[in-house]
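Listed next: structures, encoded as structure tokens.
Taken together, the values in this text are just the output of simple stated rules run on the coordinates, not laboratory data. Fair warning: this is a prediction, and the values are worked out from it, not measured in the lab. Cβ atoms are built from the backbone, for glycine too; each structure is taken alone.
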Structure P
Amino acid sequence: MNTLCDSLLIKDVRLQLKAADHHDALEEILSLLRSDVRVRDWEDLRSTLLANSLNETFRKTPSAMFLHHCRTESVSDLVLAAGRSVSGILMPGCEEKIHLIFLAAIPEALNNEYLRILGAISRICSEPETMQKLLDFENTSEFLALLERGCRS
């Protein structure tokens, strides 16, 4: 059974996104996965996630978090990346700014792990107190530790 920290590595978390819009934010977070050994074909992963983002129905999220994901054979295992914007990023169709963006890619064979971990991230970020801690942490290790604890409960 995969843990969150098996899939979301410290190197794949950027706590200070520079991007000002959703497209640049996705590109910035995707760039973290460029040299990841679990990514078989980065260009295919990039094009799949970006194409899916054009079709994604962005909606108001009470947690100010957006989770973008796809199933693709361009990865060998569940791969996650995350970015945080203190000032927030407007997503098309959202009234409020998004502060946390998670990207996930999974091969078809790992469907159950994928759903469990993404569900846990959504649950964790929907808790206002926990979300505030994720927005406040200066240290990536603390950020990941809180997510990991939430995935275990």
Structure Q
Amino acid sequence: MKRFPHIPDREYAFGMIFNVSNQCQSVLDSQLAPYDITTKQWYLSVIVNALFTSPPQLSDVAKMMNTSHQNVKVIAEKLEKKGHLIFVSDESDQRKVRVKLTQQSVDFWQSLTPKSEEAMNQIFEGIKPEDLSLFCDTLTQLLDNLDRMKENGK
């Protein structure tokens, strides 16, 4: 993509965040379409699998995805219908509902690992490890700043 030098870095970066997000979703949606999975369903599966050691509540997943409980519930229900996720009652408090990936889901995602690795290599091609590390640190700082703004109501 062409860089627009007349646009200040901060504004350019802000716009590019949206552009990259849209491109990622578009590419991933098209690659997952043959499997009847959406980017948001993939993301929920990744969050549940990678960030929790035990089945999380929907509210915990929503917080990690930076979205509402209701959005996560809708996505989770679609994954449940496809056999990728189950709702389980909390052992200590039956009112709490937790989500767990099914073995079918684990097997499915493992079968796609080679394709995922290839796609990640293509996405990050030409980016030096130290630049990628700085990029990750920068994105983390941006999210921290946004969280602080949300907490302060700004």
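When distance in nm of label points 7 Å out along Cα→Cβ at positions 46 and 142 is calculated, the result is 3.4; to which of the structures P, Q does this value belong? Of the structures listed, the value fits P. Where is relative contact order in percent (Cα under 8 Å, 6 or more apart) largest, in which of P, Q? Checked P, Q; max of relative contact order in percent (Cα under 8 Å, 6 or more apart) sits with P.
To which of P, Q does the computed value -13000 (helix-only ellipticity at 222 nm (-39500 (n - 2.57) for each DSSP H run of 4 or more, over all residues; to 500)) belong? Computed on structure P. A value of 12.7 for Kirkwood radius over Cα pairs in Å, for residues 30-109 alone, calculated from one of P, Q, originates in structure Q.
Looking across P, Q, the calculation of distance in nm of label points 7 Å out along Cα→Cβ at positions 14 and 102 that yields 1.9 traces back to P.
When percent of Cα pairs over 12 Å apart, for residues 38-85 alone is calculated for each of structures P, Q, structure P comes out greatest.
Taking 154 as the value of volume of the Cα convex hull per residue in Å³ derived from one of the structures shown (P, Q), identify that structure. Attributed to the structure labelled Q.
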